[in-house]
Every structure is written in C-alpha cells, then in structure tokens.
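Down below are the structures I want you to see.
Bear in mind these aren't lab numbers, they're just calculated from the coordinates by the rules spelled out. Source: prediction; values computed, not measured. Cβ atoms are built from the backbone, for glycine too; each structure is taken alone.
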Structure P
Amino acid sequence: MKVQALDIQIGNQIVAYCNNKMQTCTVKHILDADQPNITLSVSINSHSHKSLLRVVRFHRDALVNLAN
C-alpha cells in the first residue's frame, strides 16, 4: 500500500533505499516535517540482530510503500 510521505507516522514500516538496497525500515522519528523534504530516522534490522538507525528523506508529495 502506498501513502503520501506527509502521512507517514512513527512506528510505520516502510520500504526505503537504505545501505545501498531497498529494504523494510521502521520509522522511529520524524525530524523535519515542515521542510520541502520530510526527513525520517528509521531503524533497520540487521542479520546480527542489532537495530541500525539511518536517515531517509522524501519529497513531501512522494508516495511511499508501506510494508505488509
């Protein structure tokens, strides 16, 4: 399911390009929602069972895939 980047909420699982590949990420913080781009802090579950935090950015009107 796709949602507008502006409608993403903390806790959503999204599909985003992180660490040079498309993967499922969990939104931890919404950093700059009032800017032309939305900046999200997301966690990625690695194979070593540690949660890595990364930052992803989307245009406010971009459509983002929610993970099932």
Structure Q
Amino acid sequence: MSGEGSFGLNTAEKFFGLLIFAVGIIALYYTLTSADTLQKFTDLFGLLSAFLMATGIILMIAKPE
C-alpha cells in the first residue's frame, strides 16, 4: 500500500505527535509553576511530562514504512 492511503495517515501521525508534544509542554509548565504544592511529586510529574514531549517528537519525526 503505497502512495494514496499513506498521506492521510502520515499527516494524522504528525498532527497527533504535535498535539502530544503541546500537552507535554503545558503539563511541564504547570508542574514547574506549582512545584511548591506538589513537593515530592514534582520529579514524577516532570518525568511524565518529558515522556509526553519525547513521544510527541518521536511521532513527528518518524518515517512511514
């Protein structure tokens, strides 16, 4: 299956990656701005936000087979 059907899937994958990356950035922002409230959980939520951002980057730069 080459050509026609892969364009829409590729575009959707890149858009979904951008969306996940944006959610990761927003989550990291709120995690860092409320670090005094989160106290010992700041590292956990920061790590989860970084995981979201990395997943979004991977989806945006992935090449379809």
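Details
- Mean count of other Cβ atoms within 10 Å over residues 16-23 from the coordinates reads 15.6; which among P, Q: Q
- Identity of the structure behind -28000 (criterion: helix-only ellipticity at 222 nm (-39500 (n - 2.57) for each DSSP H run of 4 or more, over all residues; to 500), calculated), options P, Q: Q
- For 49 (relative contact order in percent (Cα under 8 Å, 6 or more apart), calculated) the corresponding structure among P, Q: Q
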